[in-house]
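Below, each structure is written out as structure tokens.
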Structure 1
Amino acid sequence: MQFTCDEIKNALSGIVEVKEDRVEILNLQKVKDELIDRLVYTAVFGEEKEKACARWLIRAIALELDIVPASIHDFYVNGMAKEEISPWFTVPAMNIRGLTYDVMRQIFKIAVEKDMGAFILEIAKSEIGYTDQRPAEYTACALAAAIKEGYKGPVFIQGDHFQFNAKKYAENPEKELESIKALTKEAIEADFYNIDIDPSTLVDYSKPTLKEQQLHNYVNTAKMTAFIREIEPEGITVSVGGEIGHIGGKNSTPEEFEAFMEGYLEELKKDAGNVPGISKISVQTGTEHGGIPLPDGSIAKVKLDFSVLEKIGEVARKKYSMAGAVQHGASTLPDELFHKFPEVKTAEIHLATGFQNIIYDHLPEDFKNEIYNWLKTELKGEWKEGWTEEQFIYKTRKKAFGKFKKDFWDLPKEVKEPMMKALEDKFRFLFEQLNVYGTKEIIEKYVKPVKIYKKRPY
């Protein structure tokens, strides 16, 4: 149930006192037990004025509790780049598409219990559209979940795959660049202090040299890095990621990476002088986003080349003082592979579809059928020739999260509880395999979050 702004003011009595651009918490237990659930619901489903009130309050309460949006940049370029961590761990970056507050609560619950600080909550440019979650809403959910579960410390929120559309770029390069800039500005204003720029879609393998192939990729990554350095808040160096291998394409090589970096560093110096560059590089190792569905709807096994991560990561750290390589499209990989990512010193791993699949596995059949019928009616144009119905549904059901967002959030307790338990179990498994338990201390050694107070909207 959501609040009006007047109801919010009344609900704060004896619990939270508003003072100019910040708050004083009078009763933390009541914040957790009574207030935060309604605030986050309002932040997602209220009218625009109510959303603004609720989002500001969630953020102000979070800052008062030392829950602070932060950049992971300093850890990546000092801790990881210098290999000052032992044993190595791989930072999970998780895309939460639906039931966002509930799902994030499971992550923060584990983080509190296991002293975990190395994890990222992210949303991709495409997901912002089809899940109907603008950056400010996503941040509100993350901070509310942290408040609810009693987490303290830096919260890393990331814009994932801020991707250039190759067709639109070919028609009007400047217009496409400006659209990515606009989204990036919106994201940074919403406390996304980690941004993954992705012009890898512009790589042209028909060109004769590696540097020519990567030209539009490195030029636009440099332009975006320079733009981010212009607009980032004082005291914060936004973590910027680049990408050389479009996920689902051919595997990346160290030579490609070095060609990209040579061009990127030249362009960045021309665009912005001596500013911090990217802190990590995403590569292609053989995966595809969401996995490759077979005709019966099951997922094909992929041959993942861990040597790509290892070799490119080593060059990134030794030659360019970066954290290393990043693995995308990994959540549907076999469980027995995840321990290998820290073994080859992977810096970061992106996980999304596996969590979505758990949600769908626990939906009531009538609701699931309603969603699938909608997909077959409204998205039939996306049904590729040769696909079975199972393949079509598997590849398109992520796009129902926006249309049915409120229905997902309002699922009854008896549906949500086993779903959340299954998600919690999955998170625990992944976090253990990636070695991120007990990482809070080392993260806080390198990352010093800056509290930025914003003017209240009422």
Structure 2
Amino acid sequence: MYWKQADDGLFSHGIDAWWCDCTEPFEADWKGAVKPEPELRMLTNTAESKLYLDPEYINAYSLLHSKGIYEGQRSVTASKRVVNLTRSAFAGQHRYGTITWSGDISANWETLRKQIADGLNFCMTGSPYWTLDIGAFFVHNKPDLWFWNGDFNEGVADLGYRELYVRWFQWGAFLPMFRSHGTDTPREVWRFGEPFYDTLVKYLKLRYRLIPYIYSLAGAVAHQSYTMFRALAFDYREDTRVHNIDDQFMFGPAFLVAPVTTAMYYGPGSCKLHNVSKFRNVYLPAGEWYEYWSDERIEGGKTIEAKADLETLPLYVRAGSIIPVGPDLQFADELPSAPIRLKVYPGKDAEFTLYEDEGDTYNYETGSYSLIEMHWCEAERTLTIGRRSGSFDGMPDEREFLVEIAGKAGQCIVFYRGDPVVVREDQVENAVLFLDSSMGKEDG
């Protein structure tokens, strides 16, 4: 009956995705001025749920709710993937197309800091898609409700909230799902004014340019059980210094992200702060790293002082990375055949698999997708763009790759039609136009 209502009232009219908000059955503790202790909260909510559910099903409610939406949609079409944003989760729920967000959090710096660890711990359980409300859900403070405890009663008019929002937005650009949501105040980027507006646009555009990288990671999630939002211990488990770092993470194999989690310019009420450092400490695990914004090479295995002014998110790329980058976009599939910039970060051998498919439908489950394996050989200083495997409806016959090497001038243009191409470092530096073997010989 539930699916019939959802289908008749919504899905049959063309919606793209679901927001099945509070998929926990009851919230009997959301009242009063004093937050109950955890044990009392559990007892209160469990007692309420027992009026309607057998206790053994309470925690699994979200799982079965999501299963119902998933199986219902798949029963009527295979041409639209299930995407379901849900506030609660249970083990294995991600198999039903869910993305879990952290619920109705409040706008203050302490919450921002804690959310990083919350999300990383969630993804450690094997559920790969997690997100949050950028800028927090509750922005104001209501003393009679313990959960409505933001620090910014003037909302976006408060310079302190604008700074907090920018830092949340910078971090959000490196989450599996990038979304701004909340109550109490508007959040359109143009409402923030200068210099906040320019910084928001900078990271919004960066997120869209990184779609070839992010979508390839999503392909690895689906086909290889990968996790893109990664605690440092996932990739540096032998380095005991990373085990308790709760405010940095890896985004895929290449990026190390270190969000800014303290105010540097303004406090609540637009109170201007003085003599606050515009740097933050960042631990770089052993190996070479590149500062993303400048391509400066840095030796790891130490803590550094990273530039962190308002427009700068401390962001580093691991040496031995290949990052595919697309153009500026207004929406995700605006320019499906646009050139892709392949930026190589040398220092050690590197590999990356560019994954592409139809962008929707479940045809990828039966093999309708393509893979292009890329390899940087440090010893020979060459990038090999391998033979494309697989295909899908609408796949471009030709791809234009713009090859760059971090720290080097020049750009090699490669017209790729599925056959292997080997690009040397000197060809990149000399801006060679390179045709693959299916089109002819190299043309300088």
Structure 3
Amino acid sequence: MSKPRDKKKVKFTGSDSEGGITSSYAMDDGVKLKVPYSFMGSIYDEQEEVAVLRAMKQDSLTMGPQVKLFQKEFAAQHQVKHAFAVSNCTTGMHLCTQLFQIKPGDEVIVTPNTFVATSLVILKENAIPVYVDIDPRTFNIDPKKIEAKITPRTKAIYVVHYGGLMCDMDPIMAIAKKHKLFVLEDCAHAPNAEYKGRKAGSIGDVGVFSFHSLKNMTTCGEGGMITTNRDEWVEPIEALRCMNLDHYKPGQTRWEYSGGIVMEKKTKYDYWIPSHFDVKDVAGYWGNNYRMNEIQAAVGRVQVRKLDMLTDKRIEIGRAISEGIRGIKGITPTYEPKGYRHVYHLYTVCVEEEELGATRDDFMRILYAEEGVQGIQHYQPTYHFTGLRKLGITANCPRAEAFFYKRETNLPMHPRLTPQNVRDMIAGIRNAAEKARKGHRVK
């Protein structure tokens, strides 16, 4: 039995930073970790450094040539016609919610097993998130349960490719077509992921990606990308991304209103007449400043070039863990179905309480305190948060609730993990499961 630790000395150091639990899970509790959880999900080297310095020497530091090239290269990587860099995934999803013309009282189908941002963008338009339970193996929204939740007020389905495994998109798209619903793919976990040979972000009406520091590729800690194959949405997305600006193009004379002031006749040299831009609403919606800067985009271009390598490393690590823990009674490795490319943003281990003879929390305590492997939880069912309960939003998703509260933990997963790290995690899981099965508990 391990020696009890003084609870008064436990300190969550992550709260010392602005980001709190979005930037660190470092603890000051005396545990010596072999494999800590990391909030840096990619690999940076001199290539990113060179790109940053080069971008800093440009005249334009926002929405310039680096952003334009990043968008083009990301679109090519993900097999889509258009890509639009934004400040982060949340702002990108909010923009798309406006693009879909989601109005107060409208309903949007969504999974409860996701970061709260997926629901916040619906709530920001005073619409109603309607939660559909998850598949117990993939942890993604269960397509078989969607149609029962559709009402005359339903306007869209927001799917989340949890952990790097894409949702079963064909039946979802068939349902959306039948009921004339928009489909947003929340691809925050899934750059480079594939479903039946198609890339994440290329199947729904739009895809939205995250480049937060813990994601599979990152643009200096924050950033995002919207993808679409719909040509008619290029101008609305550009307007909503940048304060509804309608930019002047050479040869066009759109802005004739001058408030009654008589203007001189324009010559071909008068680039400043009548104005550099106009401002127009998008179906009654007003956008915001959701732009990406040039330094982020320059780093993003390097990260796109590395993405295949980064993905291969994650897949190699994920499959090695699965192979190492397969067959442990009461422990379920991450599921990787045929026809999918799982990119292992997360590695989710599930504890089957009845088989193990111990709870998930018993297992996690041993894994952390005695085996030095730090796991964390994703995600509490969104409808259980105080703010949503205050709004009267409820749901019945027993699989999602059992998943978060009883079954899952996520291991450290990033491409910098060493073979020794992987061996330590495998050994730690085996040892923790055996100890928990024998009734060992950490006080």
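A short reminder: the numbers here are calculations on the coordinates, not readings from a lab. Everything numeric here is computed off the predicted structure, so don't read it as measured data. Cβ atoms are built from the backbone, for glycine too; each structure is taken alone.
Given that distance in nm of label points 7 Å out along Cα→Cβ at positions 166 and 430, derived from a single structure, equals 4.5, which label among 1, 2, 3 identifies that structure?
2
On distance in nm of label points 7 Å out along Cα→Cβ at positions 134 and 422, which of the structures labelled 1, 2, 3 is highest?
Largest value of distance in nm of label points 7 Å out along Cα→Cβ at positions 134 and 422: 2.
Thinking of 1, 2, 3, which structure, once helix-only ellipticity at 222 nm (-39500 (n - 2.57) for each DSSP H run of 4 or more, over all residues; to 500) is computed, gives back -7000?
Answer by label: 2.
Matching task: 89, 53, 45 is the computed value of Cα extents along the principal axes in Å. Pick the structure from 1, 2, 3. Intermediate results must be reported in sequence, preceding the final value.
On the way: 1: 67, 52, 46; 2: 74, 61, 44; 3: 89, 53, 45.
Clearly, the read-out refers to 3.
Comparing structures 1, 2, 3 by distance in nm of label points 7 Å out along Cα→Cβ at positions 126 and 310, which one has the largest value?
2
Among the shown structures 1, 2, 3, from which was the value 26.2 of mean count of other Cβ atoms within 10 Å over residues 190-197 calculated?
Clearly, the read-out refers to 1.
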